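The data blocks that follow each hold one structure.
Computed from the coordinates by the stated procedures, all read-outs in this text should not be read as laboratory data. As the structure is a computational prediction, the values presented were derived from the model and not from experiment. Cβ atoms are built from the backbone, for glycine too; each structure is taken alone.
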Structure P
Amino acid sequence: MFCVVCGKEAPLDELRGGECPGCYLERNVLVKVRENVDVEVCVHCHARRRGEQWMEGHGSLAPVVEDGVREAIEFAKVVDKPRVNVEVVPEDERNFTIVVEASGVAEGVPFTKELRARSRVKNGTCVRCSRVQGGYYEAIVQVRATRRGIEKEEMRALKALASRFIERVVADGDRNAFVLRDEEIDRGLDVYMGTTNSGRMLAKQIATEFGGKVSEHPKTVGQKDGLDLVRMTFAIKLPEYRSGDIVILDEEPLLVTSIGAKTVQVTKIATGQARHVERALVERAVVLSPEDAKEAVVVTSSDSELQLLDPWTYETVSVLRPAALSDVGPTVDVLKFDGELIPLPTRKKLS
């Protein structure tokens, strides 16, 4: 058989539409790329625009340009096993020469083709950065505590949790999730969130880790295209007690070791026995903070009993030695409730 284009003799199984492999490859456009491939990059975070979406950027522009060029390369439907190698050559800070080596198999005919293009980087502002620059937020996560302020250590832990949470959410693909700002206010913390969903998720995370309860409060703040714009406030109420506090339940001092959604793990100070108590019961208990403890001089000690000098009255009193009080020095920390001294376990046992 003969090629209908060049007249060259070729076996029948090598002809494609009557054309020999050489003419077939020459006369068919199997791969192409635009002569100019413009890439829009956010000037603030280096994210790249892809249609209506913004994709996470890189530390330098060359990989961003390469991603844009790869997306602009088009193979014909008949091509199998398409492969490309993209070389990005900078002309200056914003312009690049592109050399593409494309290969594949078209209807059983392997081919390799070199393509050339130019790429220009344009400045833009992604949705996320536009919202941040404009002070936009959809939700407020409010953290308060029952009958107390939020301690400095709690405040640092809450802010660190919010930071880790946002990093994880963005890594999972939600670029519009961000913390606009956080504000320490009297007895609490307000965190302004970029999206309602991220605000709700953060509130649940805080409630889980700190033992709080979440309530939602919507507020209409305007209209857009005939629809109400609603801003959500997620109010978290932390319990009065914290891990490490002492609670008096049924006239017995208990050490709070962890706080769950429905129960609180406590340890009997006298025996070291651990158990779980419903939160509703603990929330009615008297709370004593180790920060309010005083040092009591140890007069004598045994495996089961301590004689202490009451730091409030300076009288000598006898108390049971806590099971977790491993080392007895010249003094021990004590709290006082209803006239009775409560020796605290060794500090390292409180965590």
Structure Q
Amino acid sequence: MAASSLRFVIAGQLKRDFALVPSGRALVDVPGGNIIYAAAGFGVWQPINLVGLVARVGEDYPREWLNEIRDRGFDIRGIRILPEAIDLRSFYVYTDVYTRLTEDPAAHFTRLKQPFPKALLNYFQPGKSYDSRSHLTPTSLRQSDIPVDYLDATAAHLCPIDYLTHTLLPAVLRQNGFSTVTLDPSVGTMSPTFWDDIPALVTGLTAFLPNEEEMTRLFHGRSTDLWQMMEAIADYGCEIVVVKRGERGQFLYDRATKGRWEIPAYPARLVDPTGAGDSFCGGFLAGYRQTYDPVQASLFGSISASLTIEGSGIFYALDALPGLAQARLEALNEGIRKV
């Protein structure tokens, strides 16, 4: 790919997913990770050959999966293969369409009468631990992981990774002329423990894109009003704050106008919620750079998420019928509400 053709960068994590989806069907050792769902959400609206992906995987990560991502048209030169094995397994189960659990895989496979995958033996779920302020993990991103020509792009989205990555990369991108940087925080950062670190994390961002549970957790003991929370984050120097609320859509706060909007979720047929939030973020980035209107960008994101949840698999949204996304966008416009 010619370096000049890259206009977007998406950074995040790749995973090896083991999942029990709402239908009870088992997905065993399939490609996953926030970066690829975000990239697919982006690709619903923009040519995918405009985006370069940045992530780290181990030498044991299946090469055929990387080849599939490349063959779809994404630039994967920013996916660094380390000379060591890295455990990228991720287990999750939906006990209903909105409740996702990540612990005790053996019990859930037994409950659903599914054979337990040998590849999940010795799997350890770390739980909701805090991110480190001082130690990089093997999958933490470094400036050296970004191919030099990726820095000729002008817009980026940072998926949930870790605190140190999220404090490093926005500054690097802005120093290299990126005018749009959006960020979806990690669970390990959105805690009262990191309260004093949040201003440095969000200052200068184009958009901060947490979900409601993360936002409420961060403000525990400080506020119970979601709009107050969003305004507080924006006051640190973030242009736009969007809180993802699942099937209830999104709340959006625009610091420049002090505008508040409720964005509806498209009433899609929910099959598998995996990747919906990441897909929203990819669609938001594409929509924002297409319109420079945060409300329209949120609608783009909502449609990307709606296409993702109607099936399983990292590229399901990309295989939607031509014209479907645009038709949904026009229909959803009617549901916007200014607060």
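For this structure, a couple of remarks:
- Ranked by distance in nm of label points 7 Å out along Cα→Cβ at positions 52 and 140, structures P, Q are led by P, which has the greatest value.
- The maximum of percent of Cα pairs over 36 Å apart over structures P, Q, that is, the highest value, falls on P.
- Value 9, calculated as relative contact order in percent (Cα under 8 Å, 6 or more apart), assigned to which of P, Q: P
- When FRET efficiency 1/(1 + (r/R0)^6) of positions 36 and 276 (r between Cβ atoms, R0 = 35 Å, to 0.05) is computed for each of P, Q, the largest belongs to: Q
- Structure (P, Q) behind the derived value 0.25 of FRET efficiency 1/(1 + (r/R0)^6) of positions 100 and 132 (r between Cβ atoms, R0 = 30 Å, to 0.05): P
- Here helix-only ellipticity at 222 nm (-39500 (n - 2.57) for each DSSP H run of 4 or more, over all residues; to 500) was derived from just one of the structures P, Q, and that gives -8500; the source is Q.
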